[in-house]
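So, here come the structures, one by one.
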Structure I
Amino acid sequence: NAMCGGGTYTYLWTNASGFESTEQSPTMSPMETTTYSIEVTDTYKIITGQITILVNHTPVVDLIPQNATIYGTDTIVVCVRDSVVMDANTDPLNPPVMNYIWSNSTNNRTYTASANGSWIDFQTHWAKTINPITGCQSSDSIVLFFDFRQCNIGIEENGELKTHVKISPNPTSGLVELKFTDVSGELDIDLTDLNGKILLSQKTKSGISNSHVVILNLEKYASGMYLINLKHKNGFYHAAVIKQ
């Protein structure tokens with residue numbers, strides 16, 4: 001606000017970015033720290049002055065990781081076997097020391113989320129980043145869609161083995177039948193959870209031109225997705241099975 005004594009005055013506010021105003025008290029909303037010059041003129045004299053408006057940077061928070069698969073607004077889709085690392089301070093303009101508040105009440109810069117063991121899982125997380133010096137803060141939220149269909153499951157390292165095994169029913173309420181045809185030699189069969197823990201393990205032998213059936217019993221395990229891992233002398237094959 002430029003003020004002087006009596007008389008008729010004219011005002012000219014300017015800055016280096018080309019701003020001009022002839023109001024006595026203009027409204028200014030700079031996006032960065034800016035210095036304004038004022039020139040007050042009456043019939044006899046010109047008086048000049050300056051004022052600097054300090055603008056504190058508002059933190060920018062973006063919880064979506066780089067190279068994430070975008071499913072919708074603020075939603076990413078992830079394999080149920082993977083974890084997601086969310087970072088509440090990816091803005092290079094932020095100072096190195098910031099305060100953080102996550103939706104689960106943790107206060108670290110990053111938070112790692114993983115699926116709850118189901119074959120599909122939705123999770124919502126948010127984080128608030130606060131500059132402890134200026135008090136400026138910002139927040140962001142993200143929805144994680146964990147989906148077993150995003151996993152590279154069933155991509156065989158041994159194409160021949162895949163063509164000689166049939167897994168059914170899938171999904172299952174308990175029993176899973178593995179029917180092998182024309183498989184020669186010893187075969188290792190493991191059933192694991194999504195963390196890689198072996199729940200069942202057995203070996204089988206099947207002669208050429210003969211059928212061999214192996215039954216896996218999942219009745220005592222919780223509903224969710226499990227992995228059947230087959231190891232043969234010529235390679236591997238992995239398949240997902242859903243326990244309802």
Structure II
Amino acid sequence: MNILLLEDNCTELQILYNILKKHWPQFHYTCCQNYNDAQKSILSVQYDIFILDIQLSSASDAFNGITFTRYIRSLPAYRTTPVLFSTGTSDTIQKCVNEVHCYHYLEKPYNEAVLVHAMKELLATLSNTTDNNYLTIKLLNDVTTHVCLSNILLIKANGHYLTFTCPDGGFTSNTYSLSSIAKILPSYFTRCHRKYIINTNFITSYDKTNLYLHIHNHIIPVGRTFKKELENHLLY
């Protein structure tokens with residue numbers, strides 16, 4: 001699970017990170033201290049939870065936790081992703097709940113018991129709605145891994161094997177064929193070539209004329225057989 005932390009106070013950011021890492025060491029955390037870094041980060045990682053400071057002291061009103069949430073809510077991949085707000089004052093909480101639909105809020109300074117309780121409730125809610133976002137796959141060394149599907153950039157067929165590419169690396173498995181895994185993937189995946197399935201949330205550009213697209217630094221061919229399906233998918 002990937003969690004983005006946006007907190008401009010270095011000390012409080014470290015406290016927040018330490019509490020979360022202590023209780024959930026298996027999760028991946030990205031720490032950002034300003035709006036721009038957070039905005040850049042979501043272009044390379046698919047996040048499952050956001051914990052955001054409402055008032056960023058180094059930013060104008062145009063670039064704070066609320067405006068960042070408005071931005072991510074405009075993206076199809078994050079329209080329902082849970083947001084926990086943190087604040088030193090309570091006068092903006094009602095606006096956050098009503099306007100950008102935050103899941104919960106935390107008062108600063110951070111209290112470990114309160115933070116852990118809020119996270120446990122949030123994770124329990126997610127487990128009831130997003131279990132299908134994870135897939136158990138056996139690797140070539142017979143190690144079984146639990147994969148977050150929303151974090152997969154692309155899947156490539158290599159003979160009898162599939163290579164899964166993620167922002168932080170990749171792995172190979174022979175558990176599925178490309179056709180069989182296509183049947184169980186979420187709707188944001190689509191087949192664009194006889195050898196490729198892609199996560200459409202990570203597409204950065206698409207060249208209709210030359211039939212290729214970019215995902216991060218990967219150039220992916222688009223097969224003529226799959227061109228129409230891909231373009232129909234990108235309309236929604």
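Rule-based calculations on the coordinates, nothing more; no lab input. What you see is a predicted model; the values in this text were computed from it and never measured. Cβ atoms are built from the backbone, for glycine too; each structure is taken alone.
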I have 1.00 for Rg/Rh (Cα atoms, Kirkwood Rh), calculated from one of the structures I, II. Which structure is it?
II
I, II: which one has helix-only ellipticity at 222 nm (-39500 (n - 2.57) for each DSSP H run of 4 or more, over all residues; to 500), as calculated, at 0?
I
Hey, FRET efficiency 1/(1 + (r/R0)^6) of positions 115 and 179 (r between Cβ atoms, R0 = 25 Å, to 0.05) derived from one of I, II reads 0.25; which structure?
I
